[in-house]
Structure I
Amino acid sequence: MTLTQTHRTIEAIWRMESAKLIGSLTRMLRDVGVAEDLAQDALVIALEKWQEIGIPDNPGAWLMTTVKRRAIDLMRRKKLRDQKHVEIAREMDLNHEEDIDQTLDGEIGDDLLRLVFMTCHPVLSQDAKVALTLRLLCGLTTAEIARSFLVAESTIAQRVVRAKRTLRVEKVPFEVPPKGRQRKERLSAVLEVIYLMFNEGYSATSGDQYIRPLLCQEALRLGRVLSEITPHESEVHGLVALMEIQSSRLKTRVSATGEPVLLMDQNRAKWDRLLIRRGLAALKRSQTLGSTLGPYALQAAISACHAEAPTAADTNWIRIAALYEALSRATPSPIIELNRAVAISMAFGPAYGLQIVDELSAEPSLKGYHLLPSVRGDLLFKLGRCEEARKEFERAASMTRNDREKELLLNRINECEYRGTN
C-alpha cells in the first residue's frame, strides 16, 4: 500500500472512529477540548506507525488503546488521585483487544449521547452547539462545516474554539440530563445535531465517497435511543421517522462501483421495507403526539410519499409540493425553497420550478452552494435549453468537493453536449 493509499485509509477510519474516541476520552477526562487533542494525537501516531507495520485488523481498537494510554499518562502527569487510576484499571485491561471491543459495543453508545447533550448545553449558542458537535461526532473539518452552514471557514473555527473553552470554564457535566426542564431545553439542539450528522452520512460534503453509511447508522441509533428516553416528544419521533425512511434507500443511492444513483433511477424493489415500516410507524406516532407536524415530521412525510410510491411515476408530487410549502412556512430557508422548486417542477412542469430557482439566484447564502446551479441545470435541460444547462452543470462541478458528485455532474455536461449536437 502506497503512502497516499495509507493516508486515505487512515482518514476513512478516523471519520468512523473519532467520535467514539472523543466520547470515551471525555468521560475519562471531563474536558472535551483535551479529549479531541488526544484523539488527534492518536491519528498522528497512526499515520507514522501504520505506514511501517501496516493497518491493524481492528484499527478502532488500536486507536482506542492508544488514546486511553495517553489519557492515563496525562492524568498521572497531572497527579490525579490514585483512586482514579484504580478505577480506570478496573474498567479495562489495555493488554486485551477483546476488552476494548466490549467497550466499543457497550458503554461507548452512551458516551456518544452524553457527548451530544454536553455540547448542546445552553451555555453555548445554537450555532456553536451544532458546529462543535459536527466536528466531534462527524469528524468534519471546519471547511466542511462552513459549507453546511454557508458561512466563512474562519467563523466556524472561532465558534469551535470558543465553544470548547466555554465548556471547560463552565465545567459542563458529561451526562444526559435527568428528565425535566434541563433535558427539554437542550432537545432542539440535540435533534439538529443528529439531523446534520445523518445528512453528512447521506450525502457526504467532501471526499471520494458519495455516502457514509456508518454515520447514518450512528445518527439513527442515537435517534432511536433518544426516542426511548423522550417518548412523548413529537419531533423526536419525526426525526427518527425521517432517518428510518431515508436509510431504507442507502443501498440504492450508489452503484456497485460507487457512482451516485438519483432517486428517480433507484431500484425500489431493493429499498429496505422493514426500515420503511419502522419509519411510517414513527411518523404515525409523531402525528398522534403533536397537533401540527413539526419540521422533521414534515420531512418524514415527504420521504413517506416516495417510500409509498411503487414506481417513480406513481410519486404524488402535488402532495410533496404542498408539504414543502408547509415546511417552508415552518422553517423558512433558501435550501428548503430550492427543494420546493424541484417538487413544483415535478408536479407542474420545469418552467414553474425554474421561476423559483431564478429568484433564489440572488440569495447571498446560496452563492457557493453547488446544488443551486445543479438544480437550475436540470430544469434547463428538461426545457431543452442544453447550452445554458451545460454552463450550470459546469458551475456546480467546480463548486462541489465530493469527487463522486463531481463525476455525476460531468456526466450531465456530456449529456448536454450530446443532446445539443443531435
Structure II
Amino acid sequence: MLTIEQPGDYRVSLLHLGFRPFFLLAGLFAVISTLMWTWVYHGGAAAPQLPLHSILWHGHEMVYGYTLAVVAGFLLTAVRNWTGVQTLNGVGLLLLALCWLAARVLALVPHPGALPAMAALDMAFAVALTAAVAHPIIKARQWGQLGILAVPVLLALAHALFYAGVLGWMAQGAQAGLYLGLYLLIFLVFVMGRRVVPFFITKGVDGPVSIPDRPWLDQAVLISLGAFVVAEVFLAQPALSAVLALAAFVFQAIRLRDWHAPGIWRKPLLWSLYLAFVWIAFGFALKALAPVVALNPFLATHAMAYGGIGLITLGMMCRVSLGHTGRNVFDPPATVTWMLALLVAGTVVRVILPMLLPAQHVLWIGLSQAIWIAAFSLFLWTYAAMLVKPRIDGRYG
C-alpha cells in the first residue's frame, strides 16, 4: 500500500483534496445560478442578456456547471482512496478550480467573444480533469479502474457536442449535447450507486440487512439506459424511447425493491440516496407515458435532474465532506435532514404539482427555485467551514 499522508503545514486545507474547493464552489454556484435563473425566468424585460439563450444557459450550467463540479470533487477524492496515490492538489487544484470558475463567469458576460472563450475554458477543464483522474490510476497500475476514465471522457465529448451546436457548427448539437450530458450523469449515478449504495445501507442501518447480488440486473439497468439514450438523443424515435424508458423504469424498480430496508428512513444520508433513485425511476416512468399521456416533457427531465441528480449530489457532498474531514458519517449535523427534505419537497413542487394544478405552473417553478436556494444555502451554512478548515483529526486531506 502506498502512503499518501504528507508532512507539512496543514493550515491551508482548501486545496488538499478535490472535494474541498469543488463542493464549496458547487454549493455557491447552486445558490447564485438559481438566483440568476429566477431573475431571468420571472424578470422578463428586466432580465440580463446572456451569451447563451436563457433556457440553454440554465440547462448547461446545471449539467456542466454545478453537477460537473460535484463530479470533479468526487472523482478527485475517490480515485485517491481507490489507488492510494495523491490526486491533484495545491496550485494544480487551484488552477483547475479557477478554470471551471472562469467559464461560469464568462457565461454571464454580454460580449460576442465570451461564448468562444467560455467554450475554450470548459474544454480545457474537461481535458485537465481527465488527466488528473488518469494520473493516479496509471501510476498505481490499477488497470481495472480505467473504466472510471470513461466518465470525464464521455462528458467531455458531450460537452463538445453542445458547443458545436451553440457555435453554429452542428445543427441540433446544443440540445443533443445537453441531454447526452444529463443521461451520462445518470449513467454515472447508476454505476457508482451500484458500488456504494448497498454498502452504505448494510453498514448504516441498525441490524442485519441482506441485499441480493443480481449481476443480470446490473447489466440490464445499464443496457436499457444506453439503448434509451441512443433512441432519445440520436435517433429521435419517441415510441422506441418510450419502450426503452419503460424497461429502464422496471429494472430500476426491481433494484429499488432489493435495496429497500426499513432502517434507511431513520438515516437522512441513506433515505436521500434511495429517494434520488426513486425520482430517477419516476422520470423514466414519465418518459414511458409520453406517447399516450399529454405531459410537459420538462417534468420528466426535472424528476431526473432536480430530484435525482440534485438529491444524490447533495447527499454525497454531505457524506463525503464529513468522512474526509475526520467526522462521523453516521452522525451528521441536524441541518442535513432539513436540507435533504427541502430538496424532496422541491421536487414534489416542481414535478408533481404542475401535473395536478397546471394552471399555476409558473408559481410552482418559482417556489421550487426558492426551495432549491434554501436547501443549498443550508448546505453552505453547515459545510463551508468544514471544507475550508483542516481535518479535525489533524491528518492531511
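Comparing mean count of other Cβ atoms within 10 Å over residues 65-72 across structures I, II, the highest value is found for II. Assuming 4, 19, 30, 26, 14, 5, 1, 0 is P(r) over Cα pairs in 10 Å bins from 0, in percent as calculated from a single structure, say which of I, II it is. The read-out was computed on structure I. With distance in nm of label points 7 Å out along Cα→Cβ at positions 249 and 273 coming out at 1.9, pick the structure among I, II it was computed from. Only one of I, II returns 1.9 for distance in nm of label points 7 Å out along Cα→Cβ at positions 249 and 273, namely I.
Once distance in nm of label points 7 Å out along Cα→Cβ at positions 145 and 313 is evaluated on every structure in I, II, the highest one turns out to be I. For the structures shown (I, II), relative contact order in percent (Cα under 8 Å, 6 or more apart) is largest in II.
Every number here is computed from the coordinates shown, using simple stated rules; none is lab data. Predicted model, so just to flag it, every value in this text is computed and none were measured. Cβ atoms are built from the backbone, for glycine too; each structure is taken alone.
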